[in-house]
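Before anything else, here is the set of structures, which you'll find just below.
What follows is calculated from the coordinates using simple rules that are stated; it is not laboratory data. Since this is a predicted model, take the numbers as computed values, not measurements. Cβ atoms are built from the backbone, for glycine too; each structure is taken alone.
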Structure I
Amino acid sequence: MSFTDSPKTLQQAIVHFADPDNCVAYMVERRWPDGVVKCPTCGSDKVTFIAKRRVWQCKTRHAKCQFSVKVGTIMEDSPIPLDKWLMSMWMVANCRNGVSSHEIARSIAVTQKSAWFMLHRIRLAMKARDMGTKLGSNDGGEVEVDEAFVGGKPRNMHQSRRLALGQADHKTAVIGIIDRETREVRAKVVPNVKRETLQKEILKNVKYGSSVYTDQAVAYDTLKHKYIHDTVNHAETYVNGRVHTNSLENFWSLMKRNLAGTYVAVEPFHLDRYIDEQAFRFNNRIGVSDAQRLAKVADQLLGLRLTYAELTGKNATAAGKF
C-alpha cells in the first residue's frame, strides 16, 4: 500500500484497518520499506509468510523462528489485534486535547487497564528522537528557555493524598526549550530548577552562539559565556522587542489544559510521557496531515519495549531503551 492509498480520515481509517491484512501490510511498509521482510532474531531474509496466521517462518533454525509484525515493537506479546492498536495510535496522535484511557477503552472495546497500558506504550513511541541534534544556530538562532511547575493544589487533594505528600513539594519541575525558526519544542521533567540542572539541559540541547531568551531567574545568569543571552523581566513586561518566552508559555498552556481537562490526575512518575505526547502533537501540528502523524508514530515503534512492571514501578529496569 502506497502512502497515497492510506486512509486520510478517521472514518476511512476505521474501514481500512478493519481488514487484518491491511493492518499487516501497513506495518510491513513501516518496518521494511524496501519490501524485504527480515527475521528480527537472526536478520535473515529467507522467510516464508504463513497467511492463515499472518506470521512469518524463518528458514534458519533458532529460537523464535516464527514472528509477526509486532515482534521487536511496543506491541510485542500483546494479544490486542493490530486494528485496535492502529486506531488508538490515530486517536492519541490526532486528538488535540489528548484522549483518556476510558475513552479508548469504550471506543475499541478493551478494559480501561489495557487501554491505559496501551496509551503509555504509544507515548513512548511518540518520544522525540533528536539523535544528538541541537536547537538554534551558531550565528544567533533564536531559542526560548523556560521552566514550569506541574501539579495540583493541596487544597483540592484528598486528605490521604495530602498526608502522603507531607512537607514535600507537590509540584513537578519541567524545563522547555523551543527553536523559533523550526518551531520545535523539547520538554522534560527535571529534579529541580537549580542552576546546574537547567544549564545542563540547555548545553545539551542548544548550539553555542545561539540567542537564548529567558526570564530573569538566577539559574540562567551565566548563560552569557556560551550564548547571546537576553532576559525579560516578567514583573514589568512580557515582551521586550524580540526578547520574550511567549512561545513556550503557549506550549505550557496547552500542556496544562491537556493534563487538567483530559487526564485530570497524572502522577509525577508518568509525567514525562504525557509531556512527550503533547510535544509530539505540537511539533507536528503545521503542514502535517492526520495520516502522516499516524505514520510517524508507527515508524517509531521499532526497538522499544515497556513492560507493565516497568510502567508501574515494580522493577528498577529503565524503560524505553532504543
Structure II
Amino acid sequence: MTNPLHLTLGHSPDPDDAFMWWPLVGIDGTGPAIDTGRFTFDLVTDDIETLNARALRGNLDITAISIAHYPAVHDAYVLTACGASVGDGYGPKLVTAHPTTVDNLREARPVIAVPGEHTTALATTKLLLGADLQWEAIDFETIPDAVREGRFDAGVVIHEGQLTFADSGLHLVEDLGAWWQREHGLPLPLGGNAAKRDIDQRGGAGTLALLALVLRRSVEHAMANRETSLAWAQQFGRGIDLATADTFVEMYVNRWTLDFGPQGRAALRGFLDAVHASGGPDPGSIDIVAPADILGQAGDTLDSVPGASA
C-alpha cells in the first residue's frame, strides 16, 4: 500500500451522520465494511457547534461543518461532493410554546434559543427574522425543554427535534427549509463534509479526490445495507424509535448526500451570497472536491492506487 494515511473524521451525534460513516470503521470494532485503501479512520463524535469550533482550529482531518461556517474555514478546508445534509423543502424548525406568527416574532424581537453561533440554523433564522435578531446559543438537546418551560419565547430545533418537537408540546412557527425554498426556489444546504486541504500535500497529488471516492463508497454501502445502517444509527437518535430514525435518515441521506450536483452547488452559492448580503462574511470561492474517477467497477481494489488527478 502506497503512503498510508490515518485520518480523523468528525461527525455530529445524529442518526444520518452515523448512518453514513460506520462502513469506514465497521460496527463494534469489526473493521471497515468497505475497501478503504490507503486510508484508516477514527470517527469522532461532537455536536455541530463544537465541530465548527474544531474546524477553526483545524484539528480534524475531515469534519461535518455548518454550511454557514464554511467561509470561516475556507483556507484550511475544502468541501467534499459527498456527505452533505440538504433540506429539500424542509429544515430546522422555528418553534414556540404558544401559537404565534413570524410577523409577531419580528415585532416582539424575543431572544431565540439557537444551537450555535456558527450554525446554518442561526444564519437562516437571521435571514427570516432580520440581522438584528436577538439570540442565545445553547446545547441543541436542551432547546425544546427551554422553550416549553418559558426560558425562551422561541427556539430553533435541529436533528431529530425537527420531527419530535410537537411531542414536547411545541408549535411550529416556520420550517426554515420550506421558507427558504419558497423564497429562492432552491433547497437549503445545511451541513457539509469538509476535508483539510493539506491532505494532498501529505498524501500526494490527487489524495483528496481519492478520499472523496472512499467517502462516497461509504455512503453507498450504508444505503445498500439500510437495515444494518439504521440499526446502528438509531442509537444516536436520543430515544427515537426505528421508524422515526428511518424517516430522519431519509431526509438527510439521499441523492444530495451522494453528490451536491448542479442544483446543490447553486444552492450553496445562493445561500452563502444571501448571508453575505445580510452582513455575513464574503464566501469567496466554494471549493468542492469530487471523487476520483479512477476505478472501473465498484469492487475494484484501492490498495495499489497512489493518488488520483482531481
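Look at relative contact order in percent (Cα under 8 Å, 6 or more apart) for each of I, II: the largest one is in II. When distance in nm of label points 7 Å out along Cα→Cβ at positions 23 and 287 is calculated for each of structures I, II, structure I comes out greatest. Have a look at I, II and say which one yields 5, 23, 29, 23, 14, 5, 1, 0 for P(r) over Cα pairs in 10 Å bins from 0, in percent, as calculated. The read-out was computed on structure I. Have a look at I, II and say which one yields 3.8 for distance in nm of label points 7 Å out along Cα→Cβ at positions 151 and 231, as calculated. Answer for the origin of the read-out: II. Each of structures I, II was scored by mean projected area of the Cα convex hull in nm², for residues 79-190 alone; the highest score is held by I.
Thinking of I, II, which structure, once Rg and Dmax of the Cα atoms in Å, for residues 119-182 alone is computed, gives back 17.9, 53? Answer by label: I. Rg and Dmax of the Cα atoms in Å, for residues 95-134 alone was computed and gave 10.0, 28; which structure, I, II, did it come from? For Rg and Dmax of the Cα atoms in Å, for residues 95-134 alone, the value 10.0, 28 is produced by structure II. Taking mean count of other Cβ atoms within 10 Å over residues 111-118 as the criterion, the largest value within structures I, II is that of II.
Tell me which structure, out of I, II, gives 2.0 once distance in nm of label points 7 Å out along Cα→Cβ at positions 47 and 271 is calculated. The value was obtained from structure II.
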